[in-house]
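Several structures are given next for inspection.
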Structure 1
Amino acid sequence: MYVCGLTPSAQAHLGHARSFLFFDLLRRYLLHRGHSVRYVQNVTDIDDRSITRARETGENWYDIVSGYYAEFKQSMRALGVMEADEEPYATKYIPQIQTMIRELVERGLAYAVQDGIYYRVSAFPAYGTLSNRNIDELEAGARIDVDEHKDDPLDFALWKFAKPGEPSWPFDGFGDGRPGWHIECSAMARELLDPQGEGFDIHGGGADLIFPHHENEIAQSEPLMAHPPMANFWVHGGLLNFEGRKMSKSLGNFEPLSELLSRHDPQAIRLTFLPTGYSKVMNFTEDSLANAYLTLEKLKKAYRAIHPGGTVAPRHDATTGLAARVADALADDMNTSAALAEVLAALRDASPAMLAEFETALWLLGIEPNASWLEAPGAELPGDVLDRLQREFGAEISFNGDTPEAAIARVLEHRAAARAAKDWAASDRLRDALLRCGIAIKDSKEGATWTVAAE
């Protein structure tokens, strides 16, 4: 299983998280079904953006990508994403990349010109099959930039000859330079998963990679294979909108993943994605996150009720009961919504006898209980707490028939947004208003939690 990883020339965001969380779930499902899974997720550690940033700031390009990637890795660990079996960096596979380029040139599939080596798209008749695009229509919309010397607008760079001040590697017979984006994945996938050219099982990535990246990978890889196709299954995760709009710094709705995780429980973020099918466009909203917090509290409450206490050592090998029903739901094109529904339905009749299958079901969804799940809840919420909240926030926040817990989560989401905007006065005002309603807030690096305040 090869998944296109991060290009760490900027901070990772929630859209990245959605993609990698899904492939983590797919991997968990395959492992649970008894498959041996070799999971490869690459790092594109050299690209135009990191080079441009280095030129503008005076930093070393590798220091830039290393810093962003370390931050991304920390976020993945917080989210409970399993470590990849192989994590190849493009710059560590320059010899394999060059070998593949040389083979493509020798077969007439690539050619060298003034500024680099290009792949000849017209030499691969199946081009456009993955993305279901017609090559003539693609030709009509393509163009050649002023600094490119390729023969055809659809041709793409395999090797970019060195420019002054840019990082480069020697390439005997052709010239110093650096690899193009698409050839990196083809070469690393071949080296680590398919050295015999027989193909491998699953290739994944976000829907935005279908064209041109994955289309170009196929074009580069399959002519050199003994038995195509490159991958038996292509799996693509849907894109993510934030409050109905694409995330963008220019729109002001972009938040680095690391900052989001500093304010919210990572398990709640994982739960937010489960109700939406992996291949669909998803709209991330404050309401969806508030509902995820409520679901998480339900899971914790049920877990406390059936766990005998002591050490938390979750199992993930149960194959009957709830675990089987969740696995069967995931067998239907990774239907995470149905799988989560199975778990929530089982909470009504949860008993100590089903602890192992409950833990396995949660593991399959990437929600792994820890010691904090067994912490005794605070005092009961006052019976009139919802009335208090409505009186306190009625003009500012609409609760839409929420339960008290969901209403509190909604207020906390507004407060988190204020803190993210560094509006400390609003943050304190919301905290104090909650306290008047009998809810005490505690802030930590994991985010804000609440307890019932002493009367």
Structure 2
Amino acid sequence: MKSGDENNFFGTKLFVMKSALVLFYLGLFIIPTGCAATAVKASGWEQVPKILSRIKSPQFPEKDFNITDFGAVGDGKTDCTEAFKKAITAANEAGGGRVVVPAATFFTGPIHLKSNVNLYVSEGAEIKFSTEPNDYMPVVFTRFEGVEVMNLSPLIYAYEQENIAITGKGTLNGQGSREHWWRSIRSQGANIRASREMGQAGVPVKERVFGIGKELRPNMVQPYKCKNILIEGVTFRNSPMWHIHPVLSQNITVRNVTVIGHGPNNDGCNPESCKDVLIEGCYFDTGDDCIAIKSGRNNDGRRVNVPSENIIVRNCQMKDGNGGVVIGSEITGGVRNVFAENCKMDSPHLGRVLRIKTNSVRGGFVENVYMRNVTVGQVAEAVLKINFFYGEGDSGTFTPIVRNINMENVTCNKSRYGLHINGYERSPITDVTLKNCTFDNIERGNRIDGIKNLIMENVKINGEIQK
């Protein structure tokens, strides 16, 4: 090959490569059908193994620190707050281990976990938490309904810790009731509004001080800005508010946990602005959402601006609650990559199977939600509900985005609606796909507004194929 021919050859080759690259980005490059399908599928369920590979339970040294050795008395009356504190501190300072709660009933105020500590609640053990708000002072850095505030300590709390766990087969009882904690739902409205106004105005969090007399109920378990969290085997009952509420945390496993609580806002598990979360084998019987994925509220959520992402829910059972798997309504930071499979739901007091709730005040985005192999006896309202008019309706300037929502092999024997979808004309809900789903005894069929690209393949509602 002559020198001039060589230049022409490589010049032509470079031109072809550049042209192919341009056509690829313009979407004009022809890809065989099988390859295209593989590319699309890889963005869905094929992500799950990679996500699971990053979710690893923390490991702890084989050292036990029995709380009775630090002064705890299992009579259900003696205040064991200091004993828990001493045992946790000793375990932390020794490099980690189990803080063991033996089979008995122990009464306590807040428990603050430290790095490398596993709070092990033995079978037959019960931790009963104080119902006196004064016991949860001083205030700590927390999030209340999507807004960061200084408030009463959660019942079990950790801030900026790593490798923490709550395990065992015992019970943690928040002792919420109409007489304690739950009654403040009737009088806390003004203080909730005050917290939201502070968040909207950008008041520094350290100046958003609530606590005694402010009646913002604490959550039961809240790891805040933590890494490597395991909650396994235990039973939670009757939290003052949300039961399990990890915030701004990552690598979280909630496994084989039972949550029972029918108080106001008694959600089961609410990961908020969290990454890489596995919720599996759990039982939820709640007064609010069983699982609710969140990411901050309004201006304060935009300030923090951290989404919840890579959430896997599998092999769970949902009984009572406002929804089985819910996204929102504190959704301002966005949610992406949610996978729910092999779950069972059944109760006339369970509102919806899969629910997404937002509005133009909260804004945010929800994308890449996948649900498959879910068996539903009955729910009260809808199998799939997506609502852009939740709460404040369309009264803001932060238009939400919801896209790529998928349901496959979902069956339901009874509900008011199959699909109840209500988006905005200016920002329709896009790319909702249902495959191989059967919904029977649907009282009112579907109610669908504000949606673009709804695909239903082999979907039967009351025996009729949907098109």
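Each reported figure results from applying straightforward, stated rules to the coordinates on display, with no laboratory input. Only a predicted model underlies this, so the values are computations on that prediction, with no experimental measurement involved. Cβ atoms are built from the backbone, for glycine too; each structure is taken alone.
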Among 1, 2, which structure scores highest (criterion: relative contact order in percent (Cα under 8 Å, 6 or more apart)): 1
Read-out FRET efficiency 1/(1 + (r/R0)^6) of positions 59 and 203 (r between Cβ atoms, R0 = 41 Å, to 0.05), computed value 0.80, structure in 1, 2: 1
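Among the shown structures 1, 2, from which was the value 0.25 of FRET efficiency 1/(1 + (r/R0)^6) of positions 83 and 315 (r between Cβ atoms, R0 = 30 Å, to 0.05) calculated?
Of the structures listed, the value fits 2.
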Winner on mean projected area of the Cα convex hull in nm² once structures 1, 2 are ranked, highest first: 2
Origin of the derived value 3.3 (distance in nm of label points 7 Å out along Cα→Cβ at positions 51 and 443; candidates 1, 2): 2
Winner on mean count of other Cβ atoms within 10 Å over residues 235-242 once structures 1, 2 are ranked, highest first: 2
Parent structure of the calculated result -5000, given that helix-only ellipticity at 222 nm (-39500 (n - 2.57) for each DSSP H run of 4 or more, over all residues; to 500) is the read-out and 1, 2 the choices: 2
